[in-house]
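What follows is a set of structures for review.
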Structure 1
């Protein structure tokens, strides 16, 4: 399974790639020593209840996120701009946790 996460905001501006098959975890192109399977399981627990697309009111400045999960030939994508799932703060906390390792 491969996971790509792009976050653009005042809070987070990062690109994260997790590959469970290779055991690789990259943040902004730099390899991190993270338990990829643990991260993936926690992330899936957060995002699987998300709608595929959440768009809020148009603002010149704002926050957007895109999470793409590829497992074999199947792909699931979640995108939001200025509108967030109820548990988005859990997602932000998880991302911050792995960035600080």
Structure 2
């Protein structure tokens, strides 16, 4: 299994969740209002550094992950580079 962690602008969260569901994955979690600094700049939710990100993560069986990765990559390529959509994959092991 792998965990896909998607960091997206807060206004893109619903679209990301929809893509996950359309890929046949019906479980995900969202951590809203993520603050930080990355290659697209600072997103600190202040007047000087406006904007916040959301973290959407899902655990996917390895056999099913390619469809979701392809959908997220296609979506990423349709956005402005400055929107800062990033996806990371981590190996995971279910404990119980």
Out of 1, 2, which structure matches 3.4 when distance in nm of label points 7 Å out along Cα→Cβ at positions 34 and 58 is calculated? 1
Where is distance in nm of label points 7 Å out along Cα→Cβ at positions 26 and 82 largest, in which of 1, 2? 2
Name the one structure among 1, 2 that relative contact order in percent (Cα under 8 Å, 6 or more apart) of 27 was derived from. 1
Work out which structure the value 12.4 belongs to, where mean count of other Cβ atoms within 10 Å over residues 50-57 was derived from one of 1, 2. 1
Tell me which structure, out of 1, 2, gives 0.8 once distance in nm of label points 7 Å out along Cα→Cβ at positions 18 and 42 is calculated. 1
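Only the coordinates and a few stated rules stand behind these numbers; no lab work does. None of these values were measured; they are calculated from a predicted model. Cβ atoms are built from the backbone, for glycine too; each structure is taken alone.
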